[in-house]
1. Quick check: 15.4 is what I get for Kirkwood radius over Cα pairs in Å, calculated from one of 1, 2, 3. Which structure matches?
2. Match the computed value 0 of helix-only ellipticity at 222 nm (-39500 (n - 2.57) for each DSSP H run of 4 or more, over all residues; to 500) to one of the structures 1, 2, 3, and report its label.
3. So if we calculate distance in nm of label points 7 Å out along Cα→Cβ at positions 81 and 113 for every structure here (1, 2, 3), which label has the highest result?
Structure 1
Amino acid sequence: MRQELKNAFGRVFLTIDVDTQNKWVHVNWMGHLTADNIKAGAVAYVKAMQEAKLNCVLNDTRLILGTWDHSLDWVVNEWAPKAAAAGLKHFAMITTPETFGDSSAAKFHKDLRAFEARVFDNKAEAEKWLRHCVLQTLV
């Protein structure tokens, strides 16, 4: 089931898909993101993950325009520990190299301690890593 979150102008800024076949939640961010968008979206997909009893997220940021540095402190210090407490264990972030969004992702990855995260510039590689993580949790 797909969930769409819209900004104040009625444009979709996040889609959330619970992928029961792969056993992860796939989120796709797009456009210019405000701090409120990021907070609402991050909380929404952790809720979807928790309701589906999953612990992996495929986080696609390739369609983001600009940076999300304005929310890094909240993401790393407030959201991440709560997401880990809700069950998040493995987080694959897909970015586009040499963009403002990629710069934010690199800072996120460097400062994150709450759960295992990796940053990829290739969706297939991110999915491969998450499949390995899912298999580890099933053993």
Structure 2
Amino acid sequence: MAETIKQLSTREEWVEAYAIMVQLRTELTLEKYLLLLEEMMQDGYTLFAFYKNKQIVAVTGISWRINFYNERHIYVYDLVTDEANRSCGYGEKLLEYIHQWGQEKGAHYIALESGIQRNDAHRFYEERLGYDKWCYSFRKAL
């Protein structure tokens, strides 16, 4: 079983990743996904994929950020494993790759948000990967 992780950089790769991403971001059409992805990449968003036997089974979208409380860090916007391949460790391997990659490039932290209702994801981040739950995130529609 061949496993690889790579940064996605072509439209063809982005379209392939959409089938996984839409499992988390269910409101996205392919057109909206590609439009937003192009704009997000101009702002530093990077998409990585975990391949098993040359097929994408997990994706993560990240961006470098800097602020007073996390200093130079990587923000994980998206992490999703294909429904048929969940609980196989692919999301964990992908995120661990990002941890190592970020550390090598000078990140002080990895930060992310997770929906309030996603208790299984919270356990995964805290218990399996050692993340601290340390704040609430708020937003207001305009």
Structure 3
Amino acid sequence: MTSKTPSGAVLLKPETLPTHERGGGARTTPLVSRELGTTSFITGYTSFDGGVEIPFHSHNCQESVVLMEGEAILDIDGLEYRLKAHDVTFIPPNVNHRFRNVSETEPMKIMWIYATVEATRTLTETGATNPVSAEHGKR
């Protein structure tokens, strides 16, 4: 459910929004998007089942990630950083990284913020680049 105010502000209730399976035990819920009127950034949640990690990748823009639930490892610059709930990252454009769920049984959830509505994800292994919005059923 979303509620739009007369000024154009929007209140989102994430539990009522569509969630998109990304495969491999990860799923994404878009939050603030171009469809709501943003012209400068997008946000959303990605949930990881126990033991799930996403592949190394980079983005064409700045990214900030907040670990909302669980424990994670951020792999970046050849190093591992252990994160706990509410830790925040800032990742410059074109920097390869990935997040891993530390627990084999408990879920993990991140909130991501990309600094452009035109955010892309480039997989490190293959070099394939797609719009982040393609993961949400939008192009």
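Quick note: the coordinates plus some simple rules give every number you see, no bench work behind them. These figures come from a predicted structure and were not determined experimentally. Cβ atoms are built from the backbone, for glycine too; each structure is taken alone.
1. Details: 1: 14.8; 2: 15.9; 3: 15.4.
Among 1, 2, 3, the structure yielding 15.4 for Kirkwood radius over Cα pairs in Å is 3.
2. Values: 1: -11500; 2: -9500; 3: 0.
So the calculation was done on 3.
3. Details: 1: 1.0; 2: 2.4; 3: 1.5.
Largest value of distance in nm of label points 7 Å out along Cα→Cβ at positions 81 and 113: 2.
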